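Structures for review follow.
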Structure 1
Amino acid sequence: MKNLLIILILSGICSFHQILHAQEGQENAQEQLMQHVESLIEMSDGDGEEFAALAEGLEWLLSRPINLNNTHAEELRQLYMLNDIQISNLLLHIQEHGQLISIYELQTIDGFDMQTIEQVLPFVTLSDDHPRRHFRFDNMLRDGNHVFFLRYQRLFEEQRGYAPIDPVELEVNPNARYLGSPYRLYSRYRFTWYQNISFGITAEKDPGEEFFRGSQPNGFDFYSVHLHLRDFGRLNALSVGDYQVQFGQGLTLWSGMAFGKSAEAISVKKNGPGLRQYTSVDENNFMRGVGVTTRWGPLRLTGFFSSKHRDANLVAPADEDGNPMIISSLQQTGLHRTPRELEGKNAVLETIFGGHLAIQKNRLSLGLTAYHMQLAAQYRRNLSFYNQFDFSHHVFRAMGFDYQYLAHNINLFGEVSMGNNGRVAFLNGFMISLHRRVSLSFAWRHYDRAYQNPLTAAFGESTRAANESGVYVGTSVRLTPTIRIHAFADHFRFPWMKFRTYMPSMGSDYLVSLHYRPARNTELILRFRQKSKPLNTRDPVMIRHLEEVVRTQYRLHLSYSVSQSISIRNRLEIIHHSYGEEKQKGYMVYQDILYRNLSSPFAITIRYALFDTEGFDSRIYAYEHDVLYAFSFPFYSDKGFRTYLLIRYRVHRQVDIYMRLANTTYINRDSSGTGLETIEGNTRTEVKGQFRFRF
């Protein structure tokens with residue numbers, strides 16, 4: 001507690017001094033990029049590797065910014081910083097008044113203020129030239145971009161899964177230890193030519209998996225290869241190898257990354273890009289085959305085919321009498337560290353094919369999606385009362401209709417989808433600019449309790465688009481040039497049982513976030529969030545009923561610049577968690593020091609954090625800076641402190657080296673982790689190194 005008070009007092013003194021004397025300065029574009037990614041994914045449950053594609057795309061735009069005088073809506077959506085109303089108003093302004101002369105002319109367009117302009121500034125430019133790109137081999141060699149990554153990470157402390165064991169005991173229980181080494185290895189090569197061509201190879205070995213021996217004679221456990229072409233005449237997109245398919249609002253078909261609720265409040269609408277290259281290391285949720293999109297005036301037609309083996313929990317293998325394989329579930333982890341985990345590796349063949357027809361006329365867009373999925377096995381889920389409506393077939397079909405319409409300062413959007421059991425799910429909403437300073441979003445969703453679709457990523461409280469109804473309202477208000485408020489309210493209902501909720505239930509989620517930015521390099525954030533959602537009672541002697549679970553979070557975050565090279569970030573987060581009569585509370589406080597100087601080859605980030613929570617339910621998640629395109633979201637639980645040091649050294653304009661050392665020390669625990677991940681001792685230390693070569 002003494003350390004906590006010292007940090008708060010020193011931080012408060014420095015913060016007050018900087019608020020009074022902060023000077024305007026140019027922010028590092030790379031730092032802006034990472035801050036934006038953090039704001040998008042802070043409330044997401046997605047894998048950090050998925051968000052690496054977003055960060056990589058934004059960094060690519062730093063070197064090849066978008067020419068606002070020669071762009072289109074699809075290209076501007078790649079920024080993930082502008083909504084469709086802002087994009088429409090920008091394109092209409094250029095159409096009516098001619099090309100932009102100054103970037104600050106954006107202030108005259110509805111939806112743009114200085115904060116928005118400063119946010120997009122590193123990624124855009126203005127030019128009168130409209131160069132034509134000629135697809136020739138010498139042009140590709142001259143203007144292409146090659147990037148090679150090699151990343152290594154491991155824990156210093158020994159985990160139970162790697163500890164010595166008696167050979168006799170291991171023979172009796174072969175799953176008592178991991179087969180491979182404790183390090184993770186990630187490698188990737190990618191070639192890009194503007195936004196038109198992308199070719200890449202990705203490989204990954206998880207901790208505990210073998211490498212060039214035993215079960216992995218070919219080295220890495222997972223390999224991925226893609227070739228993606230865009231905008232070649234009528235050929236709008238072509239994907240060969242591994243790719244993703246994303247349409248509409250994610251209700252009928254969406255593979256890969258998707259954002260849900262976020263602190264930006266009004267960001268509820270999705271813009272399905274169609275075919276996308278796959279560069280992540282999720283070993284199951286992607287397409288492998290070929291997809292093509294052609295353009296004929298206002299029409300776009302997409303067709304795709306995918307066939308790959310994926311992990312599954314095997315109940316019975318196929319036999320010689322012709323009886324098919326039987327599986328109980330599809331796995332998601334991609335981990336193959338023990339003989340038991342290896343049994344499910346690539347256990348079942350998954351075949352998917354389908355298409356999407358879209359028409360865009362003026363400000364109206366309509367789309368029709370259909371796909372067929374088949375598993376080469378009988379799917380027999382372990383059914384219970386709560387999951388009796390879940391997908392449990394080896395054949396699945398879905399069809400959906402999506403739309404969006406832009407009219408002045410309102411954007412209507414939605415999608416309706418039906419599975420092969422005839423059950424329907426739909427989502428409708430709008431975004432509206434009520435005033436230059438006020439924006440509002442609204443979304444109404446109803447996903448039938450028996451709607452079945454394994455390939456969805458629609459907006460909602462649950463990870464699956466099923467058994468949920470809800471109404472969401474979000475707003476963003478710019479009170480003054482320096483004060484902005486984001487807020488949302490989400491009320492949802494589950495008409496059937498859920499896991500750990502054996503009765504129909506309802507809940508709510510509220511957020512209010514105040515942002516005060518007196519200078520370009522100073523920002524204060526005050527945030528309140530409260531989520532209420534019932535679960536089964538924990539009392540074993542009582543008749544089964546639901547108890548209200550309420551999680552309330554308070555955040556104070558302050559960032560400022562000491563100089564053009566040194567920035568400081570402070571955060572205090574307090575949480576109150578109640579589960580019926582059980583109460584838990586906790587806090588976390590950290591201080592970051594960031595050194596960024598464009599003239600120096602070094603960039604350094606240091607964090608010191610203290611945390612004290614009364615249990616796992618009151619854990620606190622916090623974003624951490626990591627090596628390029630890697631993301632860390634550890635949770636702080638129990639009592640202790642955490643530190644990390646991140647160093648980037650730019651050996652050459654084309655060569656970067658990253659090193660990261662992170663340590664958590666627990667004051668009230670003698671071990672951490674569970675099962676084979678258990679560490680005996682009160683410390684947990686991770687080292688990570690990365691090499692990047694661009695040419």
Structure 2
Amino acid sequence: MIDDPSVLDYFKSLLTFWRNPPLKIPDEEIEVGSESNDSYDDQRECHHEEVWGGDDQILEIQPHSQSIDIKSRDKQQFPWRSIIAFILALAAQFSLEPGPDRTWITGAILYFSAAITLVWAYVRDEFKPAPIPEADHSIDPMSVRKIPLWLGILISLAAFILFDGNRFTWLNTLLWLTGITLVVVAFWLPASKEQSWFESVLRFLKDQNWSLKISPWTMLNIVVGLLALFFRLYRLDQVPPEMVSDHAEKILDVWDVLHGETSIFFPRNTGREAFQMYLTAGVISLIGTGYTFLSLKIGTVLFGILTLPFIYLLGVEIANRRVGLIALAFAGIAYWPNIISRIALRFTLYPFFFAPALYFFLRGIRSSNRNYFILAGLFVGVGLHGYSTYRIVPIIFILAVGLYLLHRQSIGFRKEAILGLLLMGLISLLVFLPLLNYSLANPDNFSYRTLTRIGTIERAYPGSPLLIFLDNLWDAMTMFAWDNGEVWVLSVPNRPALDIVSGVLFYLGFGLLLIRYIRRRHWLDLFLMLSIPLLMMPSILSIAFPTENPSLNRTAAALVPVFLLIGLSLDGFLSGIESHIAAPVGRGLVWVIGILLLVWSGYQNYDLVFNQYQQNYAHSSWNTSEIGEAIKDFTVIIGSHENAYVVAFPHWVDTRLVGINAGFPTKDFAIWPEDFQKTVEEQGAKLFIVKIEDSDSMTALQNLYPEGILQRHTSEVPNKDFYQFFVLPE
């Protein structure tokens with residue numbers, strides 16, 4: 001006869017979870033309110049989730065005739081382990097903040113101590129992530145509408161052929177969109193009336209008694225949304241203040257679009273995908289903001305904002321709505337996603353198209369509903385037209401399905417997952433067709449930017465490729481706590497990518513998922529952890545130029561799982577406090593701690609974006625807007641833009657940007673000193689802009705035009721003054 005496990009045996013099993021699953025106390029000793037085939041650990045996680053929701057009837061233990069409430073017992077145990085883990089992590093991250101005496105040793109010791117305490121808090125049920133929602137699989141009828149399918153494929157092939165020449169035309173674009181639509185219709189499963197949003201809308205419109213109810217939860221969502229909008233839109237026209245050369249390339253590409261050159265791939269400056277060009281062209285056409293920095297900003301900031309609802313939905317999909325809201329709140333105020341949106345380049349398209357693709361993919365895996373895979377495929381395909389780093393995303397989804405198939409959660413539904421992936425691949429391929437045509441015809445142009453970083457096209461490897469890769473991987477994974485790179489255009493150089501609070505929550509969240517995966521072996525935990533370095537591969541694989549790693553732009557999509565882990569971490573921490581401290585004190589502490597952490601994070605992120613980043617950017621960039629304004633004033637008052645010049649000088653302003661800021665997007669105002677003599681023949685007033693340090697050019701102009709008038713323009717930014725040399729008409 002085998003003796004039943006004692007309480008001591010049970011707790012020993014908790015502390016040695018890596019060897020075997022924890023022991024389950026016999027049913028005749030403990031009666032759980034709801035039947036379950038899962039482990040006792042699962043039941044505790046359900047308890048964890050319900051406590052947060054405020055349900056007083058949670059989980060009861062009934063040994064024989066005497067009833068004991070686990071919640072009441074747990075609330076007598078102050079969650080000191082989780083609090084110590086959190087404080088240690090805060091101290092670690094605080095020590096890693098930039099400063100004259102910064103060293104990684106102190107932070108590493110404190111983070112290691114926090115990790116040990118976190119494991120202890122986890123096994124004692126004080127600090128755990130919210131449980132993953134149960135799967136809700138449906139049976140796929142394996143049906144397809146053959147006529148739309150074959151017709152859609154034939155039309156898509158015709159469009160593919162007509163895309164030759166790197167141009168969108170009315171004909172090939174119409175055929176392309178028609179082909180995609182027909183294939184989607186061929187595979188799309190009609191929703192039942194209970195599922196159909198269209199039917200729900202009709203019922204709502206037919207209802208004679210409309211009522212509007214705003215719950216506290218709705219109000220909380222509105223407040224968080226407004227907070228995110230403030231951080232994303234505040235001083236948008238001023239932060240950052242100046243364009244750089246990459247913006248000149250974008251503006252010129254947009255000019256081409258609005259003047260009939262509807263390219264699929266824009267070859268200027270080693271090549272760019274098309275999405276941002278058409279997005280900005282749409283902004284200019286609809287809003288009338290012209291060929292300006294603001295026009296570029298409006299489009300990218302809009303898509304940065306639209307990423308946030310999908311982060312919320314992903315939080316709901318992997319846990320619950322509270323995790324989603326926390327993730328949205330911290331992502332909405334964070335400096336990293338804010339800057340990559342405001343810089344007005346293609347970078348924010350990477351996380352934007354990945355977030356919905358991931359959401360619909362996970363919905364498809366959990367439900368076995370092919371419609372979600374179709375939607376995921378659409379976002380993957382369109383994302384490939386956005387930013388070259390997105391090319392890693394199809395590989396990530398293939399690996400995700402591989403992980404799913406290797407875990408027990410896929411038993412009985414592996415065929416649906418494989419078919420869903422194939423369908424997702426087909427749809428994304430159809431959306432990718434224009435670029436596929438271009439890439440086959442121009443493989444060197446299409447892959448040039450990627451190959452220069454991975455390969456040796458531009459330079460030899462500065463060391464062992466394997467060692468560089470491992471070093472890059474380490475630098476990328478530690479950038480959240482240590483160093484996000486040195487590119488001033490995209491970051492505050494050499495500081496962590498996350499603020500103190502977010503950095504702590506991220507690493508604690510990563511630890512929580514790692515512990516839970518060791519205990520539970522759920523594929524989603526492993527995928528969320530692995531997705532972060534995988535999404536950062538475009539930066540990590542910069543083997544030929546390792547100094548470019550890490551970079552906030554090439555790692556941008558990693559912010560999606562990063563903030564999901566932040567949401568899981570804070571939700572688990574606060575839920576543990578509430579479940580172990582009796583109400584109303586427990587719930588009051590949850591609100592106080594949650595608000596204080598968000599305020600702390602918001603304060604630091606505000607300073608990072610609107611003070612540190614703004615000031616460093618202004619001092620590092622050239623004031624082409626001031627020079628452009630000076631030329632604009634000259635053309636309005638006395639002269640013509642044809643007689644305005646910026647004297648070229650090494651490592652000074654991009655004179656194309658001067659033209660854009662002056663209102664002449666295609667005008668390059670550069671003139672070399674050897675060409676000064678040619679200006680004598682020009683009639684009318686003349687203006688020469690000269691760098692302060694360019695004394696030789698200034699002397700040459702004064703010798704050529706003795707009656708010229710010299711003025712020093714005092715810039716708003718120190719050390720950015722310039723000379724204006726006026727030549728009045730004779």
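Tell me which structure, out of 1, 2, gives 113, 69, 66 once Cα extents along the principal axes in Å is calculated.
Of the options listed, only 2 reproduces it.
Which structure, out of 1, 2, was FRET efficiency 1/(1 + (r/R0)^6) of positions 473 and 673 (r between Cβ atoms, R0 = 41 Å, to 0.05) derived from, given a value of 0.25?
The structure behind it is 2.
For structures 1, 2, which has the highest computed value of mean count of other Cβ atoms within 10 Å over residues 249-256?
Greatest value across 1, 2: structure 1.
Hey, FRET efficiency 1/(1 + (r/R0)^6) of positions 337 and 449 (r between Cβ atoms, R0 = 30 Å, to 0.05) derived from one of 1, 2 reads 0.25; which structure?
Corresponding structure: 1.
Out of 1, 2, choose the structure whose coordinates give relative contact order in percent (Cα under 8 Å, 6 or more apart) equal to 11 when calculated.
It traces back to 1.
With distance in nm of label points 7 Å out along Cα→Cβ at positions 177 and 665 coming out at 3.1, pick the structure among 1, 2 it was computed from.
Answer for the origin of the read-out: 1.
Which structure, out of 1, 2, was helix-only ellipticity at 222 nm (-39500 (n - 2.57) for each DSSP H run of 4 or more, over all residues; to 500) calculated from, if the result is -4000?
1
To which of 1, 2 does the computed value 4.9 (distance in nm of label points 7 Å out along Cα→Cβ at positions 145 and 585) belong?
1
Laboratory data are not the source of any read-out in this text; all were calculated from the coordinates shown. No experiment lies behind these values; they were computed from the predicted model shown. Cβ atoms are built from the backbone, for glycine too; each structure is taken alone.
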